[in-house]
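Colleague: Structures for review follow.
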Structure 1
Amino acid sequence: MKIRAKTMEHLQLEALLPRLHPTHKKWSEVESHLLRHSAGHFGETTADVYLQYLSHDRYHILQDLRLFDGIRHFQIDALILAPSFILILEIKNLRGKLIFDLEHHQLLRTYQKKQDIFPDPFLQVKHQTLQLTRWMQAFQLPETPIHSFIIIANPNTTIKTQGRDMQQLKRRIIRPKLLYSEVEKLHARSGPPIWTPDQIKHAAVTLQRENTPFTASILQRFDLTAADLVMGVRCTKCEVFGMERKRAHWYCPQCEHKSENAHLDTLRDYQLLVGNEISNQEFRSFACLSSEKVARTLLSECCTRYAGKTSDRKYILNIVK
């Protein structure tokens, strides 16, 4: 089972927030989105710790799927393929006190004397089941029972349920530590195998091939342009922008730290925030670098591909893969 990577949007938010001045009107909104993504990723990796104990011969586990059902895209935090069933995992990492209001189809969260209302996770996985069924039919995969669990990743979160079907649904709300035993219980009470080992492998390969991670301009999403960003090379020690290029090193006037390759993080930010192609002039502007020759040397060292002649050359960034 592979280590779960951060989503592209998560990486973009991590690059964007430090390059917005704290007084910028969009700073709080970007910070809120980043905190949500960070909490979600932490919760998912917490669940992954216990998923890795499941038999690799019996189960195939896929993470962070984004598939197209013929109408729209849908996302699944984790999907388990088993010989006689499929299991959808919806992972929540919420602090405080949770009340699953099953009658009014909402999730209530009380934290630090504040109450928030979230969409009903059971309705969410019900719709995901419909979408996954449509997707499987489109790829002519065997009809298979699809189950779902709601995983509450934070061990300090209290959980209550209220409303109809409470006993039936509350059994599907579990802690990460119970994942192994609950999946094995589900396997034990399931019918005979529907998938052969080869069919499971084929389905897993198809799911991975058809997975289309969300990619979009993070600047456009928040109605920003490059002019809103803080320019310069960020110190790898004190994290202040404004490193200067001196004698083949980057020098920080703030803490006097020196670095040979601090520009790589700057190019990574550019790739995440602006695009995969960068010219000499664009690099100099983004890194606050005056020398065209130094910029050309640095770009040539880290970019093996480029397009165009010397005067209008665009270097292809491949730092974020």
Structure 2
Amino acid sequence: MEGKGIFLVGLLLLSIADISTAQNCPKGSPKLFVFGDSYVDTGNWPKNVGGPWKEPFGKTFPGKPNGRASDGRVLTDHIASFMGIESPTPYQQRDTSKSIQQGLNFAYGGSGVFPTWAKDSLTVQIDQFEQLLKENVCCQCDLDSSVALVSTGINDYSFYSAAKKGSNDGLPAFTEGLVNQLAADLQRINRLGVKKVVVATLPVIGCLPLHVIPPNSYQNCDEESNKNAKIHNQVLQKAVGKLNTDDGNKNTFVILDLYNAMASAIDQFRRDAANTEHKNPLQPCCSKTVEFICSAEGLCSNPKSSFFFDQAHPSDNGWNVIYSFLQGSLNNDLKA
């Protein structure tokens, strides 16, 4: 009987603790958790390495380098704005609980689903997120109303191409393995408590300035690279569909169609070329690079008029136009 009384007292104490936690937990405070590469990294790249922490990055916004691979905003900033919150603090810049009120950005430029040139693969980024949850530093209260944004894969294909010296031998099997791992990572994020997981498709890789043909002509997209990106996106679409079916909720995992948004944005830029200073969307504002990093020497006179800032990344203006083509699907999928 005495043992039963101790058990009931323990149960009562647990219940009181649960009620107290619930009362201290602000409900409905959306947060954005970001995972991926330089398309969404807002400052995790080491400052002592340079890269997006050096001029001319950040020239348009905020007027100085701030860790974004652009002259201004990147995809993360637009998604955060859509959610009505400030862009989340980069993981490497977190310091106090106040710095994670909008969520956290774990994305790392140069990273991929698999290990590439950068140390922090998608798996490592999710490990960092999980560790913060275990330490109760972050966010368990708000996960139900929060969103995870995942944008990755470009560097995996670049790394694969470099290893294969440009050959596509074995590419279908590589794509299948890559998407399988990506799907497992998306599911893991969801199981950690984030109820809405948004994953971006690959963009029109063949239209990135570093892939245009002939090289340095900035005239034509490489359709072979675009075809490979489409295949990846089709496999991803199928994998995400299966995740939703298995989850019993068709809206948990959401595809963000970056491919068609970027393609449409480039087409619009071409149509409006007569009214813009920068006539060719495929020609980057920053045409001179040192070890693939933009150099201030050779920068165009007005980055605000360009579509691509450097050989691989849209400019602030480019992301603005891309976002305009994403808004419809965001309205449908994130407000559903």
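Colleague: Which one of 1, 2 has Cα Rg over 2.2 N^0.38 Å, as calculated from the coordinates, equal to 1.21?
Modeller: 1
Colleague: Once distance in nm of label points 7 Å out along Cα→Cβ at positions 49 and 185 is calculated for all of 1, 2, which comes out largest?
Modeller: On the way: 1: 2.1; 2: 1.5.
Across 1, 2, distance in nm of label points 7 Å out along Cα→Cβ at positions 49 and 185 peaks for 1.
Colleague: Next up: Thinking only about mean count of other Cβ atoms within 10 Å over residues 129-136, which of 1, 2 has the largest value?
Modeller: Working: 1: 17.9; 2: 13.6.
With respect to mean count of other Cβ atoms within 10 Å over residues 129-136, the highest-scoring structure among 1, 2 is 1.
Colleague: So if we calculate mean projected area of the Cα convex hull in nm², for residues 113-208 alone for every structure here (1, 2), which label has the highest result?
Modeller: 1
Colleague: For which of 1, 2 does helix-only ellipticity at 222 nm (-39500 (n - 2.57) for each DSSP H run of 4 or more, over all residues; to 500), calculated from the coordinates, equal -13000? Write down the numbers at each step before the final one.
Modeller: Numbers: 1: -11000; 2: -13000.
Answer for the origin of the read-out: 2.
Colleague: Computing mean count of other Cβ atoms within 10 Å over residues 145-152 gives 20.5 for which of 1, 2?
Modeller: The read-out comes from structure 1.
Colleague: Also, quick follow-up: Identify the structure, out of 1, 2, from whose coordinates distance in nm of label points 7 Å out along Cα→Cβ at positions 89 and 217 was calculated to give 3.7.
Modeller: Here the read-out was taken from 1.
Values quoted throughout were computed directly from the atomic coordinates according to the rules given, and no laboratory measurement underlies them. A quick note: this is a predicted structure, and the numbers were derived from the prediction, not measured. Cβ atoms are built from the backbone, for glycine too; each structure is taken alone.
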